[in-house]
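Q: Following are the structures in question.
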Structure I
Amino acid sequence: MREPFDIFIGGPMGGTQQDAHGLPFADHIQRLKAAVERAATEIVHENGAPNIKIYTPELDDSGMITSRVFGILDTAELGIMDVSAGSPSVMYELAMLHALGIPTIPVVMADKDGSPQSSFYLQGTYQAVVESFEEDVLFAKLMPMIKTVIFGDDAGMNPAANPMSEYYGLPLVEASASTGLATGYFHNFMRHILKANGGVFDFIEDEVFKMVVIRPRDLEEAEGLSQVVQRKLKSFDIDVELIGERDGKVYQDREQARGKMLVFRAGGYLFDTPAPLAAQNKSPRMKRIRLMAERAKTDAANAAVQKFEQRMIDDFMATLARLPQDYPGSVSRRLGVATIKDFVRMVLVSLGREIPDDFDRRFGVPD
């Protein structure tokens with residue numbers, strides 16, 4: 001578990017406007033900080049860990065936003081934002097937290113009927129609704145919510161959920177990264193494989209059905225997946241051929257930047273593994289969500305990590321499947337996606353071989 005656990009507190013700075021109780025909005029952040037410090041002290045005392053570090057921006061310093069605030073936002077593991085004044089700067093910081101997928105607790109004032117005075121953007125999101133910005137009121141409301149973020153105590157709450165991530169299915173930076181990785185993979189490699197004329201399909205004398213991209217089970221498997229696939233194929237006595245190797249040369253494409261291309265074949269299929277996807281396993285957000293799961297130590301938290309990983313893989317594969325339409329000359333029907341198990345089955349069928357009785361068991365599926 002990484003320590004300290006960083007909490008970013010944001011709110012309106014300066015100005016003389018007051019809330020419904022006559023307290024200047026500019027004083028909210030000090031009350032908020034005091035309440036969060038109390039909560040942090042109790043959490044550390046009760047649990048022994050984690051060490052909690054609290055950051056509040058001092059926006060009167062020159063260059064503070066770019067030199068410090070963005071850096072704190074990017075590394076924070078929880079954002080607590082006073083949005084009661086509708087401050088544009090606070091909403092700016094809140095939007096950045098949402099884009100980064102960082103768990104966030106917006107703090108809003110309650111109407112007379114107890115409903116939140118929140119903006120349209122925040123309606124229905126995870127938030128702290130308080131009657132006033134008295135320290136005791138803030139402490140009572142925020143203490144259990146902070147514990148939920150750190151330890152995952154309430155499986156029904158998702159502090160990382162927000163309208164932006166819900167729309168894209170992932171935090172915006174992760175959705176963009178998956179799309180970018182898939183686009184680079186396609187542009188630099190796959191488009192040369194799928195082209196209608198003069199590509200690897202013409203280079204091979206006998207027929208192949210498709211180029212199959214092997215889908216990893218998770219992000220960790222994406223790194224080194226090629227070796228895993230080749231070992232599994234060989235365990236079924238399936239030969240793996242590097243195209244052109246029999247002729248003492250590696251397949252080359254003049255339109256590809258490096259010319260030489262490693263293209264593998266098994267039975268009636270070419271295959272490749274999406275190595276660029278492994279980069280997502282090292283992303284700051286992936287590390288953060290794993291840390292949260294480690295702290296929570298619950299099945300629900302582990303399931304959330306798996307769901308997050310699968311969505312990253314889904315976005316990569318969906319982008320890959322769409323890209324042939326954007327590249328004239330690419331033949332989309334030549335591209336396929338399969339798990340290792342399904343791919344081995346496809347290859348066995350293409351070779352005219354029967355599926356062994358113990359096939360499922362050899363992939364870890366009990367009889």
Structure II
Amino acid sequence: MIWIISALLLFLGFSMSMTPYITQRGIIFGVTLSKETDDIIQLKKRYFNQNMLLSIVMILLFIFFDKGLNLSEETLSIIMVVFISLQMVFGIVAYFIANRQVACYKNQLIKEGYQPNKKMVLDLNYRETMTIFPTWLLVAIQLIIIAIEIIITIKHQAIIPNKIIMQWDFQGNPTRIVDKTWFNIYSLPIIQLVMVFILSITNESYKRGKQRVMNNQSVKWSQSFRKISSYVGVVIAVLVQITIFSIQMTSVVPLLTEKTLFKIFIILLGLMLLTIISLMVIYGQSGSRLNPSSVIPQAYDDDKYWKWGMFYYNREDPSFWVEKRMGIGMTINLANWKAVAFVVIPIVFMLGVSFFIS
């Protein structure tokens with residue numbers, strides 16, 4: 001199991017490290033800037049090295065705690081959560097610091113005569129000429145998986161144990177057991193139905209999200225990125241649903257063993273990580289890594305609406321979705337209450353389900 005945790009930490013560290021190299025063209029640590037100096041190039045390298053170094057150090061520490069100190073599974077689980085949280089917090093804080101440094105550099109350039117681009121360009125045919133994976137088909141695929149899961153559960157109702165395992169440790173030993181109730185039996189399908197809604201709306205975001213247009217080439221890159229992101233999202237959605245299906249067939253309906261579930265989990269997790277890494281490395285955000293040597297016009301400057309270069313808050317913009325400035329994919333306009341509700345309500349619902357299971 002230790003190599004799985006190591007792979008997760010390495011993936012997280014690599015994902016954080018790649019942030020300045022996969023961002024949109026003309027965006028540097030969340031700041032709109034058309035040119036890079038040697039100092040900014042060094043800032044990117046330092047950010048990459050710091051995140052990767054932290055990831056490697058934590059992997060070595062985790063191996064030492066497991067093999068050298070022989071800590072208990074419970075303690076190792078806590079350490080794993082702490083390390084993952086630390087990697088994320090460090091990456092975000094380092095990003096915020098770099099954002100402030102680039103913003104100060106940009107302000108100095110403005111004082112010296114640099115003129116940010118305040119002209120916004122819209123492509124009214126952007127959505128009409130772009131294709132994504134059909135959302136209705138994504139919904140149908142997920143519902144079929146859930147329907148099969150529910151049918152199998154109902155058919156094997158008699159063999160469902162009185163005590164249902166909801167959680168295992170690294171060695172496959174049960175660490176959380178609940179009583180057999182109607183709610184506990186069907187809690188996973190309920191969560192899956194909520195995920196159908198979330199994942200399907202997310203798929204639509206690639207078509208309906210606000211676009212940044214600089215020239216015809218940037219439009220082609222953006223459309224290509226959103227199309228492939230949609231298909232990647234479908235792959236991940238299906239893999240997640242199959243993972244939960246497998247958990248249901250192990251913990252509730254004992255048709256699979258813990259060892260089989262473990263093998264399935266490893267395969268599906270590996271496919272997910274490989275898919276995400278491929279998208280980052282090959283495409284980058286908004287297709288930024290496609291033909292990286294090409295020159296593009298200066299991007300529209302809307303930095304004042306991006307808090308710390310990460311959170312988009314614009315009351316004047318009715319957009320629900322916008323492309324991220326940190327990471328890959330889409331984020332929401334925090335000034336749009338519908339967008340905030342879309343994120344908060346499902347989270348509260350799933351936390352509520354977990355609470356009632358407890």
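Q: Consider the structures I, II: one of them gives 139 for volume of the Cα convex hull per residue in Å³ as calculated from the coordinates. Say which.
A: Of the options listed, only II reproduces it.
Q: Suppose semi-axes √(5λ) of the Cα gyration tensor in Å, for residues 148-187 alone works out to 29, 11, 6; of I, II, which structure was it derived from?
A: On the way: I: 29, 11, 6; II: 21, 11, 9.
Derived from I, not from the others.
Q: If P(r) over Cα pairs in 10 Å bins from 0, in percent, for residues 140-235 alone computes to 13, 29, 25, 17, 12, 5, 0, which of I, II did it come from?
A: Corresponding structure: II.
Q: Could you figure out which one of I, II the value -20500 for helix-only ellipticity at 222 nm (-39500 (n - 2.57) for each DSSP H run of 4 or more, over all residues; to 500) was computed from? Walk me through the numbers on the way to the answer.
A: Working: I: -12500; II: -20500.
Structure II accounts for this read-out.
Q: I have 3.0 for distance in nm of label points 7 Å out along Cα→Cβ at positions 68 and 92, calculated from one of the structures I, II. Which structure is it?
A: Clearly, the read-out refers to II.
Q: State the single structure among I, II that was used to calculate relative contact order in percent (Cα under 8 Å, 6 or more apart), giving 16.
A: I
Q: So, one more: If we compute distance in nm of label points 7 Å out along Cα→Cβ at positions 52 and 324 for structures I, II, which one ends up with the highest value?
A: I
Read-outs throughout are calculated quantities, based only on the coordinates presented, and are distinct from any laboratory measurement. Please read all numbers here as calculations on a predicted model, not as lab measurements. Cβ atoms are built from the backbone, for glycine too; each structure is taken alone.
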